[in-house]
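In the part that follows, the structures are each spelled out as structure tokens.
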Structure 1
Amino acid sequence: MRLKVSVLIPCYDHARFVEEAVRSVLSQDGVEVELRVVDDGSTDGSPEVLSRLAAELGFSLVLRENRGLVPTLRELSEGLDTSYFCSMASDDRMPPGRLAAQVELLEKRPEFPGCAGQARTMDERGVLSPLLLRRYQRDRPEVGFAKLFLGEGEIHGASVLLRTEAFRRAGGYDPRFSIEDLPLWLALTRGGERILVSDVEACHYRQHGSNLHSRTDFMYGQILSILDSYRDHPLHRRARRRWKAAWWSESASVSRFDAFCRIPELGSWDISFLRRLPKLLLPRRPACP
């Protein structure tokens, strides 16, 4: 008998992309898919696209006013009755066979609360990069709390398949924060558990101007707030220094002048910052996948 997997898609202003996202989920083979979609108050044509697709394909759809990403994911995850689930951005695409491959891995490894995979970028037209993103390959075969907390390990949020029971034990999506993934990964691993990191190609991540992760200051501000929720942890101060160094590094990639001005705010004597300091002087290199 095929296992049933739930897929959660929060949609906001992705009328150009959401049909491709939905069809990529419902074309998965080897598992039974329950698709849940909430349109979070889109101002473009997303509700019309989704209504047409729901009538054609028969998935769960809620159209309502805007409440934000985390409240929408909390709504989508209510009452899950499947053993496994994942979330997915409405502008991304799910590669064929992804769900079945990750279910198979987790069925063999019951000690892991979830399984991360690999990601490949694509442009607005859906044209894929020839290479997988290297940043998500470094922590195979598993990653735990310390690496995630210090920013030394990284998993792509849309690449992770979770055990529903483990998700509930961890408290679900944390309403205190506006980003959903890092608080959840830390909650899942704080007791010593680790997340399996596989070679499965699990996400085609669409890059365009409105991606949430392009809002650097917002993202890093949220990350520091998440770290502060573990203020009593012995790694807290070290983690803040390391994440602030990464924030400074991204600032330097955009504007060296702004990065110079932000040294008092984001700099430290930590090696994680000092090794990035030469970015003020070195010529910029083209971005690598």
Structure 2
Amino acid sequence: MAAKENKRDNSAGIFYGMYILSMLLFGTNGYLVAHISLQSSQIVLVRTLIGGLVLSALVLLQKDFALHKIKSEFRNLLAGGVALGLNWVALFAAYRMLNVSLATLIYYAGPMLVLLFSPWLFRETLTKRKLAAILIVAVGLLSITGSIAAGRLSMAGLITAIASALFYAALIVFNKRIHNTSGLQTAAIELDVAFVVVLLYVLFTSGFSYPPAADIPYLLVIGLLNTGLAYFLYFSGMQRLPAQSVALISYVDPVSALLFSAWLLNEKMTMLQIAGAVFIIGGAILGENKT
């Protein structure tokens, strides 16, 4: 019995590690994007194209791959891919309509919604410790976004930012309903679907631009590692962890983005942002502490 418990704990540890690593990879996106001259929507288009193609090729090379195995979960895979694409489209549109801090703050309400509604969506008990963790993380997120300027507020921008949060929450919910499709296959299918969504968005908005040669190395890294590898780790971990854990650990992303920006781009962190990072990490640890 003890051996089985240890094996289960080790297995859970691997999935926690995969999910946290994916968040850390996402946190380096800001550094990579800072070295790419394309518009944000075009960067998303390239990363979904590269990531989707690489993972799809790996899926097709698998000996045990068969379409009938994913047929029962195809609706959730399709819905997850659409949510992923619309999530990015809405977020980048909100960046233009609002300031980045406010758009980010609203966007990261998505995992909070999953946490709060997890008793009804996934039959997970929402304990007092989890509620305290939610409050601490919320305070940290308010701090980490810094002062929020109100000069460019617009109803359309607020609605778009709220939509990005809802699509983020939907992405988590749809993927928590996928149990029999591997993380690799899930990542490949949803990235391919997201590519189509973002492609349509780019066609009707900015159109295409060819990247200069200096952008290519950064586009390859963001496509292969920060999209292909990261989303394989992301979906693999998400499917095997409780929804509440997924929601709390997702806040490693904004914290790591802030830390990487300070380290790699020499951006200064204010005391309020440092305090916010401590609150978010502390809240996540509190929420995952079993003692």
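Numerical summary
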{"read-out": "Among 1, 2, structure where helix-only ellipticity at 222 nm (-39500 (n - 2.57) for each DSSP H run of 4 or more, over all residues; to 500) as derived comes to -10500", "value": "1"}
{"read-out": "Per relative contact order in percent (Cα under 8 Å, 6 or more apart), the highest-valued of structures 1, 2", "value": "2"}
{"read-out": "Structure (1, 2) behind the derived value 0.35 of FRET efficiency 1/(1 + (r/R0)^6) of positions 116 and 220 (r between Cβ atoms, R0 = 35 Å, to 0.05)", "value": "2"}
{"read-out": "Per distance in nm of label points 7 Å out along Cα→Cβ at positions 108 and 132, the highest-valued of structures 1, 2", "value": "2"}
{"read-out": "Ranking 1, 2 by distance in nm of label points 7 Å out along Cα→Cβ at positions 44 and 228, the structure that comes out highest", "value": "1"}
{"read-out": "Origin of the value 27, 9, 8, where semi-axes √(5λ) of the Cα gyration tensor in Å, for residues 204-243 alone was derived from one of 1, 2", "value": "1"}
{"read-out": "Among 1, 2, structure where volume of the Cα convex hull per residue in Å³ as derived comes to 150", "value": "2"}
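Quick note: the coordinates plus some simple rules give every number you see, no bench work behind them. Note that the structure is predicted; figures quoted are calculated from it, not measured. Cβ atoms are built from the backbone, for glycine too; each structure is taken alone.
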